[in-house]
Structure P
Amino acid sequence: MIRKDLFAVAIVCAVLVAAPTVAQVGDPQWLSLFDGKTLDGWKASENEGTFEVVDGAIVAHGRRSHLFYAGPVEDANFHDFELKVDVMTELASNGGIYFHTQYQQRGWPAQGFEAQVNNSYLIDPRKTGSLYMVQDVSDSPVKDGVWFTEHIIVRGKSVIIRIDDRTVVDWTQPEPPQPPADMPERVLGDGTFALQGHDPISTVRYKNIYVKPLPPLEFPIVDYHVHLKGGLTLDEAIAISKQRGVKFGIAENCGLGFPTTNDQALEAFLQKLEGRPIYRAMQAEGREWVKLFSTETIARFDYVFTDAMTFTDQRGRRTRLWIPEEVQVDDPQAFMEMLVDKIVSILTDEPIDIYVNPTFLPAVIADDYDALWTDERMARVIDAAVKNHVAIEINARYRIPSERLIRKAKAAGAKFAFGTNNAGRDLGQLAYSRMMARRCGLTADDMFVPKPDGQKPVQTKGLPR
């Protein structure tokens, strides 16, 4: 009864204390790991019922369990990073935030480290902010019933833990490592994150879970491939752009089979976007687009992009690679030769800025991507892109092209653009694009920038007739 009374007081106090401001809003280097609504991208261990989402927070309450991040950001494998989590504990509650760990079905995570969450759980003397069993904190810097931010920074062999901007741990791993005798895997390396559900008595809330993979990308993050689909409005897209600190290019699908097939329809789209803080993009669909629109109207867009997913095959059949019924692959090698010829022709003849959905393969052969995209075929596409000054999109939706192609294209002097290519309201966070850029060492010099008026491809190359 005493515990319940004290908890009631704590909750009243919590209502009066505002949650910390999410400092990462507007900083494009910070990526969200929790959508505030579901446990999508997370995987619980032995007792799944311990975790639920309530009022925008992950609530850990129940039998021992750990909730591991298993989403798309960095493929859930982090080496150097900053992690920020807003946390609130109830009276006498225990929790924790693991890093450099990996999923395991039962028990306390063996791999990696735990940043402790414990303000008043008397059984354990290691308090909030402790690097558990490595460098411990004896007095909690925060109280129960109040939101605080746990900020974990890992660079090389260094770990810093801050609680509400107060540094409580600053530790460097010795060489050789000296982990606790009963925790031999408490050694810096890489891995994912996990939130702890400690026991049925404890209740801990976690929200605003953001990570900044390191080193940060040293160039402006732009999503050049955003569609107003699934009910997403222009105003909503602009609000998301501002919140993330990422500029968007809003694209209209233009070509046969789409509502926009002439200059008049293009004009309506351009007027809709006039004066808004976004790029105006034209997605040229099919190979017929070059005959549907005028040079003057196309040039009013900031850039034009296309893919090689719609074409007429060698037997005169209209083919859309994402529609299984329209794809005929009798011989995968022969199909690939035909597809590469189409891509090279598009890059050479059509006045475009960006080649999007690059190296996309139809479902029937997609599992053989690495074998079918040989070095020679990659080289042909890369050479055509470089010669014709066409940037290659790193597509977050389809997770293409492969790292192997990106590295080859960078070495050849290609330019790159990030693109979501959303199918609905969910814009993602360009997770694959960012990861590939970091892995392949892309810099500002490698990235596409829209050309000024007078230097756009449609103006310098013209439309084929």
Structure Q
Amino acid sequence: MDATKLTHALRAEAKRLGFDHCRLLPLSQAPHADFYEAWVAADRPGDMRYLNRHVEKRRDPALLADRTHGPFETMIVLAVNYHQFDLPPDLRDDPARGIIASYAWGDDYHEIIRPLLYELDAFIRRQTGRSRLGKCLVDTGPVLERDWAASAGIGFTGKNCCTIHPTDGSWLILATILIPEKLLYDPVQPPLSTPDPTAVMDGLPWGNDYGRVLIPLNPASLDENSVDGTLDMGESATGTCGRCTRCLDACPTSAFVGPYHLDPQRCISYWTIETQAPIPRALRSLFGNRVFGCDICQEVCPWNQRLAKRTPLMAGLIAQADRIAPPLLGGFEPATPYWLEEEAFATRFRNSPVLRATRVGMARNVAVALGNSRHADAIAPLGSLLNDPSPLVRGHAAWALGEILSDERKRDQEIITVFLNRAEDEETDPWVQEEIRGARSAKTPPAAG
């Protein structure tokens, strides 16, 4: 099959499998590898140590070839639009509910998309007779996906570090396949003005306009012969953040050093998903009721405003009602103790990305949300978390009780004091003891060592 026919067939098959965007690039080096290396050197990944590995492969994807995969000539860049609807304010702002990032309203996208990548590669191999496998990655391998999405024209990189498409917004899951076949390539998009990596690391001025880029809205015609193996752009739209700073302004924890530079160690998503460490005390009260991830910088983005309700092409991503904004206290009920018991947690969130945070991590997050609610109904559930096997959970439960202690009526204060006194008598972990003492005094205790 010649390159034109194979490119056409590949796009059609990707659409049939449920991918909203499919674009093709010749293999090259990642445009922003220098910034990534500086970002890693500054220890931005924190506990995400996997981001520190294979830096050279992130720069040059050709190095991902091995005995089973490759060599590679082409990168297939795919995107899935997971937007469904905006979370109603009465749910989002209800302190009795835990807010879960919208990508996790359905099943785990890794388990949905990865088999489809294998299927798409198998489709290509059937057309070409290739025996070696392509390299299929859905944000779990050493590839700088946002670089390739921008180069391929799937979207531009916004100041909030998200890939933004002019009609789909930033609700996109990115994936890539590396293959040895040469195809007809989409035109490589010129980037927005690219400041020196050092300037981005130091923090760029927020309100500057860093340029505009043309984003193709549909695949160019495959009927014309291409002299250089590249398709023309076809219909396009302009993508830019302009002088907008809404995402940077809205972040409750000030996680952005500046445009295009996120410090994960101040990000709600990092603390509620990526680490099993204690959440810094200075940040806890800023989390509100977000217990798994955070969409704030996307919710306020003008490109995401007024998007129509839609159903994802991949059925597994469709929102499940009990995962959108679950009542926080529901996981403490005798019949559904999923914040308290491992088996109940695994059952409640079967196939969900929430499993990644673990039962202990989610109990920690829920304790913080209950403390932020400062509601008397949370006292007894938090008291039960003081008996949790994990010190991480016990310490955050103590902090949360301290938040309510400083805000509630005398009778509630007496109940909380009983819980904390009993916990202090039985506690052996030094960090948890400090959290209990701080809670009892309703003051911020000294930083844990």
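We did not get these values from a lab; they are worked out from the coordinates using the rules stated. The shown structure was predicted, so the numbers you read here are calculated from the model rather than taken from an experiment. Cβ atoms are built from the backbone, for glycine too; each structure is taken alone.
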Original post:
Where does the value -10000 come from, among P, Q, when helix-only ellipticity at 222 nm (-39500 (n - 2.57) for each DSSP H run of 4 or more, over all residues; to 500) is the thing being computed?
Top reply: Q
**OP:** Tell me which of P, Q gives 2.1 when you compute distance in nm of label points 7 Å out along Cα→Cβ at positions 80 and 440.
**Re:** P
Original post:
With distance in nm of label points 7 Å out along Cα→Cβ at positions 104 and 136 derived from the coordinates and found to be 2.0, which of P, Q does the value describe?
Top reply: P
Original post:
If Rg and Dmax of the Cα atoms in Å is computed to be 25.8, 84, which of P, Q is the source?
Top reply: P
